[in-house]
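J.: Take a look at these structures.
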Structure P
Amino acid sequence: MYLVFLGAPGAGKGTQAAIISKRLSLAHIASGDLFREAVEKGTELGKKVKDYLEKGVLVPDEVTIELVSERLNEPDCHMGCIFDGFPRTLAQAQALDRILAKRGNAVDKVVYIEVPEEELLKRLSGRWVCRRCQAPYHEVSSPPKVPGICDKCGGELYQRPDDRVETVKERLKVYFEQTVPLLDYYQAQGKLVRVDGKLGIEDVSEAIITALDKK
């Protein structure tokens with residue numbers, strides 16, 4: 001079984017991919033992990049990835065696709081996997097179809113974890129981190145006892161640039177612009193499954209399993 005998990009930043013896609021991969025005994029392929037592992041191994045592809053990351057630019061489709069293709073050769077992927085953070089673009093989705101077709105496989109289902117933009121903004125822009133011990137906090141779900149002060153070490157809390165409202169809005173805008181063609185692509189193939197991401201973590205997991213069972 002080959003599954004693709006889609007969801008905006010803050011939708012809980014990575015969390016659900018990790019949970020469902022264990023429940024279904026499938027490999028979990030996260031693009032961020034692939035990048036990091038390639039850099040750590042120092043392979044030719046890893047050197048390319050490192051160069052792009054250090055420049056602060058997106059890793060090109062062809063490099064990402066090659067990394068995914070290599071990862072699929074690993075033994076733990078022979079029974080299937082969950083793709084998390086890949087594909088991000090229509091070109092990547094089409095490339096994935098070609099890669100799997102060569103192996104006599106195909107994407108079975110695509111799980112789209114839907115969360116309204118207002119909720120995503122609340123989840124992402126409410127994040128704060130301690131400068132001293134890096135403990136994470138959230139204005140709504142896990143606030144500190146004293147505003148601006150870390151409960152654990154008394155350090156100052158700050159917001160990372162990526163978590164500021166203006167930056168979050170731009171990240172979401174880019175994500176949705178890229179994702180709409182992907183949703184249309186998989187919808188046309190009859191593979192798209194939509195799940196309500198506003199639910200609690202366990203409820204979202206159950207909704208995904210139920211949706212996959214129905215399909």
Structure Q
Amino acid sequence: MIDLYYSPGSCALASHIALEEAEAEYTGHRVDFSQNQQQSADFLKVNPKGRVPALITDKGILTETPAALVYIAQTHPAANLAPMDDPFAFAQLQAFNSYLASTVHVAHAHKGRGSRWSDDESAWDSMKRKVPDSMTQCFRYIEDHAFVGPYALGDSYTVTDSYLYTVARWLAGDGVDTAQFPKVHAHMQMMANRPAVQRALTAEGVTA
């Protein structure tokens with residue numbers, strides 16, 4: 001049994017979708033960021049970083065989306081959520097996931113998390129104004145160089161698809177029109193029709 005801590009609309013949706021795709025036995029625990037529950041004493045015992053996702057497993061607690069996704073894929077091999085038998089293909093999956101975590105998510109976070117990088121509140125507005133451009137640049141790279149199609153890494157669905165879909169959902173709110181990225185746009189539509197995605201979205205109370 002796995003316990004997933006998530007906040008609706010956050011990057012934890014990727015892990016939520018992966019658990020549904022794997023048909024895993026898990027319990028979801030909503031962390032309400034609007035009530036600052038991520039900084040509560042109880043949640044900080046689960047993840048001292050005060051962030052989601054967090055997975056409680058029988059081996060211990062995992063945080064960070066790339067780690068959670070790989071764990072779900074490796075512990076549910078029948079779901080075929082990662083190319084376990086191909087070291088290079090698996091490394092490509094890790095590279096894509098790492099880019100989403102280290103570059104794209106960080107670019108997005110400058111919209112509402114400017115205090116992480118500056119104590120000067122006047123700088124936060126400058127960071128926010130940069131987000132549409134920086135997110136456009138990130139997804140231009142994905143569209144032109146990283147995305148293979150029809151799924152992120154080619155013909156087979158992997159955990160990278162749940163992660164890419166999750167992050168791409170932020171584009172509209174970041175002031176970026178997904179229509180300029182036809183492959184990513186088509187991928188989002190395809191993902192929205194997957195039953196596992198719909199179940200995860202319903203559980204989180206958000207729409208496709």
Structure R
Amino acid sequence: MHLRNYLEPLKRCRGPHQVVVPTMGAAREWMRLGTHPLDFVYAPSAMGQAPTLGLGLALARPDRQVIVLNGDGCQLMNLGCLATISALPVPNLVLIIVENGVYEVTGGQLTTASLRGRATSKPVAFDTIARGAGWMSVFHFQSPEEWAGEVEAALSAPGPTCVVWKVDPDPEGAVPKSPAPAAARARDFRRQFRTL
């Protein structure tokens with residue numbers, strides 16, 4: 001269950017006006033599939049901040065769907081954002097949590113959400129947390145094939161929408177490289193965000 005197998009169906013159905021904010025391992029793999037002017041590759045990134053960045057973009061442009069690709073390790077750094085986001089009118093925000101059970105780009109350390117990273121017998125259920133935080137639509141996919149069959153339904157569900165992908169960690173998972181200097185990327189993205 002490689003991350004790329006989940007990203008490919010998303011890339012195929014991506015509309016020309018959707019904003020995609022990938023971070024960490026998802027940023028690395030998303031860039032390998034090609035980029036779009038409305039991609040804001042959040043690399044290097046502050047762990048846990050991509051969902052709130054997406055929230056700001058979704059509030060600024062309610063006419064655009066904003067899709068955030070966030071790692072499970074990053075999500076652990078900011079669980080509170082799940083309650084904040086659901087309290088606001090953002091039907092256009094989709095948060096995809098890439099659950100591989102490790103901090104992939106920092107060396108593959110186990111997260112405390114993973115089954116192997118816990119002393120108890122149950123892993124953290126991000127979909128259950130999102131439901132409890134009041135998200136309108138929540139999905140959990142165990143395979144890329146399952147996701148490919150439901151991607152359009154998930155993206156058109158009433159939002160905010162939380163999607164969890166169960167993926168295998170990439171033992172060779174390298175730190176994503178910034179595609180250009182951060183200030184230049186931000187200026188270019190702002191221009192595209194206003195006009196496209």
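J.: Assign the value 0.95, calculated as Cα Rg over 2.2 N^0.38 Å, to the correct structure from P, Q, R.
T.: The correct label is R.
J.: Work out the source of 38, 15, 12 here, i.e. which of P, Q, R gives that when semi-axes √(5λ) of the Cα gyration tensor in Å, for residues 87-182 alone is computed.
T.: It traces back to P.
J.: Name the one structure among P, Q, R that FRET efficiency 1/(1 + (r/R0)^6) of positions 23 and 127 (r between Cβ atoms, R0 = 25 Å, to 0.05) of 0.35 was derived from.
T.: Numbers: P: 0.35; Q: 0.05; R: 0.85.
Source structure for this number: P.
None of the figures in this text is laboratory data; all of them are computed from the coordinates on show. Computed from a predicted model, the values in this text were never measured in an experiment. Cβ atoms are built from the backbone, for glycine too; each structure is taken alone.
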